[in-house]
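No lab work stands behind these numbers, since they all come straight from the coordinates. Quick caveat: nothing in here was measured; it's all calculated off a predicted structure. Cβ atoms are built from the backbone, for glycine too; each structure is taken alone.
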Structure I
Amino acid sequence: MTFKAEWDWSDIDQPSFLRLLQNHGGWSERNSGADSPNASLWALLEVHRKQFGKIIVRGVSTAGAAAERQMEEHLAALSEGIGAPGGRELARMSWLDFALNPFPDLFAMPPGGVSSKVKDALLKKRLTDHQIAVAYDHLTRTDHDVMGGMLGFATYGGRINTVAPDATAASQRGAILDMACTTGWLDPRDEATNLAWVRAFYQAGVPWPTLYYKDNYPRLQQVKARWDPRDVFRHGLSVRVVR
């Protein structure tokens, strides 16, 4: 079963925005374990730019007869203290139908296609209140016309986190959420504005060395200082020399 619901941005102020992301992050922390009764639920919170007008949550449950109750409980947890979302849609379909065409309105392309930029991160815990405030600023500021801007949170975890970090090439085995700063544009002339917005948003909220190198970064900086103190060997995401 799939579901979709939405909040109007006109009903969301900064305190209720904070509460929504606190609720969502808290639910994800409580339900990311492989033994969670909600391991059969996957959900995506689409926090679009305010000019888009909507904040959307959608998902899919494989809980069978309990799917509708599971979805209602998820929506209730997210909306606690801010009001329930409207426009609820429920649909039953086979696994194959969903796999072949998941959320058609989300992945629909306009004629000629669309350009996009996505910067992604796996989160081990919910955003801090400060990070949520940064998100609110970037999603509501009016000095950028970025209609396609969005911050997305996909639930993560379950059995994927039971695999040892060194068992496969994918070492991220402790995440509760997959977060993505995303933007899209139709007119090539809008590329620079959209790229500037998504890059500033991503850098303001999440330090990239932590994402790429995790707890190894300070030790890597020591190695860098020993063998390449002049920073001769570098690229956009290389280890920075301590100044």
Structure II
Amino acid sequence: MPQPRAIYDGLLARVYDDYTDADARDDLRLWRRLVAECDGLALELASGTGRVLLPLLDEGHPVEGLDNSSDMLTLCRDRAAALGLAPVLHQADMTDFALGRRFGLIFCAAGSLTLLAEPGQMEAALDRAREHLGTGGLLALVMDGPGEPAMGTVVARDIIRHRDGARLRCILDALPDPNPEVARWRMTNEVVTPDGHAQQETTGIAFRRPLPDQFAAMLRACGFADVTLLDLQGNGPIRDDEEGYLVTARAI
């Protein structure tokens, strides 16, 4: 099984917060509730620059973070230092980590499990999560809903950064993939400042988006029970007007 690359390095790491600020996701209430209800430590997978992790830590919740991108973790540490926080951060991949302790809650707020698009990767990440949860521990994952096949060219992001007026764009060019669950793209991120200075980086990215019922079956096969599919706020059934969903499950 190939090891996932750290996609969110370099230029993409530096503009990640600009993209998420533009998305204006308001999900902290959900994660605050789940962390408060868990028994013991919590671990955030793909914790990135700390969008969710740092506010939880600042409120006194015992949460650690894990990410495979050294650039994202550096940005997280810098943000934490500015807040007077010292987070416990692990540089490791979701498919292959061994932290030597159990957690009451493992969660992924960013939908990053869908980046595990190669055969066996998603299942390996669920196996690692199960190994790090105590019996009855909770797994909570945001998942992207099933999308359209990768076709043509898509401008995924096109925003003006408020602090300096730079234009940020993310352009996706479709690549073929035989798996109907997988959308594979060539991703180009570019930053153009008002004076015309341009930076650009291109890398490959792929998303695996199993149907919710298929993902629930995968969780059960990996040693989880009480699998529940919810809307992104965790308040009720999956909604057709949302691009993703929340899944929770208990370790057996």
Structure III
Amino acid sequence: MKKRGHSELVVFGRRAVLEALAQPDSDVEVCEVWVVKSTPGTFRSELAAACRKRALELRSGSLAQVNAFSGEPKHDQGVAARIRLGRIAEVESFLEARKGKHARAPMRLLALDGVTNSQNIGMAVRTLVGCQLDGLIWPAQGSPWINGLVIKASASAIYRCNVLCCDTLSEGLIATKRQGFELVGLAHPADGNLFEYELPHRAVFVVGSETLGLSDDVMGLLDQTLEIPLAGPVESLNVAVAASLACYKAAGIVTA
């Protein structure tokens, strides 16, 4: 198993592999691509053309060989690739590169606290990239590392997401706070309304799990808590939905 924070991954599935091949080398380095020999001609031709653009040899093998390479025989659709992601960095180094004149531009980050469902993480990543937030703080403890389900649920948006690694979420948040970020968490009850919140120059929006919410360690670091107003008789929203609303607010797309 790859350690968390490791940039080398195996991706699988037709869309995920084609999307990886279509990314700039700076975002995704594609090391090798495997396809089942009996793959239909139309897709195989498209895959071969994408490989040629990168000067890559398209390797063919039996179904068993490709399944073993992907590690996901039920989901790989007969194609898989070994890649290296280029947008993975430690929180501290990412922030260090954004000091001085680079600090003039507003920055918005998202952090997930104790969210363990890969599909929810992937859906949050998809919205984060769609809203053009600056990155996702990704702790080694308490979260699964990037995997096939994250990639699939993100619709391959993970390739264009700045992933900011840290050991624990608390450590990552402390690092951002030192650089002038305001830390706001979604909670209920809360200090204020998410949609009425006035965005500061730098902010981290923290979303907790549906079951446990925000952890005590994280709550102790927050500058403010915000709630999503609900008109109907439900206690909370799915974490991916809540994270998406936070992204829209962070991007300035929604207001009160």
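Annotations
- Test item: distance in nm of label points 7 Å out along Cα→Cβ at positions 65 and 89 calculated as 0.5, pick one of I, II, III: II
- Structures I, II, III, by distance in nm of label points 7 Å out along Cα→Cβ at positions 145 and 161: label with the highest value: I
- Ranked by distance in nm of label points 7 Å out along Cα→Cβ at positions 73 and 153, structures I, II, III are topped by II, which has the highest value.
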